[in-house]
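Below you'll find a set of structures to go through.
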Structure P
Amino acid sequence: MIEIYNISINTIEGNKIELNEYRGKKILFVVLPLSADDATISAGALKDLQKRHDSCLVIIGIVSEENGFKKGNEKKVRDLYRGSNSGFLITEGLIMKNSSAREQSVLFQWLTTRDNNHQFNSDARGAGQKFFVNETGDLYAVIGAGVKLCDPVVERMLTLPSTRMQKQ
């Protein structure tokens, strides 16, 4: 079984991040689109959300190989999302789904498997998908690309008290 605070990931710049560093804050994992033409998630919306919740939230933008990321595209992704001091982190390319040819990243094993996250079995669907982790490391919501970052549902998810979600 995998625990969220035992996972480390690398930023797109190659720096190692220990998720344990964010214990006590909410973490929003967002699968990023890799094209300026894809309006699912924008750098501006991510920056605004991070700015509004800076004291209690860490946003981690996930770059996935299934969405077309390839080694060597790091500069393109940085240019698309970094702008002027974005305030959120961007991962290196991760594998979202398990297949016969490639092994799913440890982060996605945790995000998508109930045995690890204790809440949900869910598919990693692509750009715009959002995974919400509370201050104690519990996955408490998964929201698809159809819900924009400016939607009141996202705001509600970020302001929920940090108690473990009860299974309905």
Structure Q
Amino acid sequence: MKSWLGALALMCMAAHVQAAELKTLPPRPAAALALPDMTGQTVHLDQMKGQVVLVNFWATWCPPCRKEMPSMSRLATHFSQRPFTLLGVNTGESPQEVRAFLDKVPVNFPILLDPEGSTLKPWRVFAFPTSYVVDKQGQVRLGLFGSIEWDTPETYAKIEALLAEP
């Protein structure tokens, strides 16, 4: 397991250097996602049909991941009265490591725990951070490989467009 974490660390640094953009992807069904949150409750993506869901894969040791967390909280606040959910999937770390990070950088959205990295391959995660936006029908529609400031008019517009769909 440590070898894939090392590879992801290198890709995390490379992703930070490249300009990232939330891009439209060919629609595909979202992979299964059922993981415990920080309270131990299992969160199931398939129970969120009818909502737009941003799924962000991250780790505490990844500088771009750490940098984008505050803007993700602002994004969650912006859409808090809408059918929108943001899920942060921490990969490869213990609950204690994640909790220590969240004590310093609190967030207002659920953090799910995937200590073994079981979601990486089905979700096509090859670098940290990686984010996907799933539409109300459970289709992956937008993707981002790298970090951005999430609370921008451009990002809001892309999410608004998905929220406007039936």
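Read the figures in this text as sums done on the coordinates, not as results from a lab. Treat the numbers as computed from the prediction; the structure is a model and nothing was measured.
Thinking of P, Q, which structure, once helix-only ellipticity at 222 nm (-39500 (n - 2.57) for each DSSP H run of 4 or more, over all residues; to 500) is computed, gives back -6000?
It must be structure P, since only it matches.
A further question follows. P, Q: which one has relative contact order in percent (Cα under 8 Å, 6 or more apart), as calculated, at 36?
Going label by label, the one that fits is Q.
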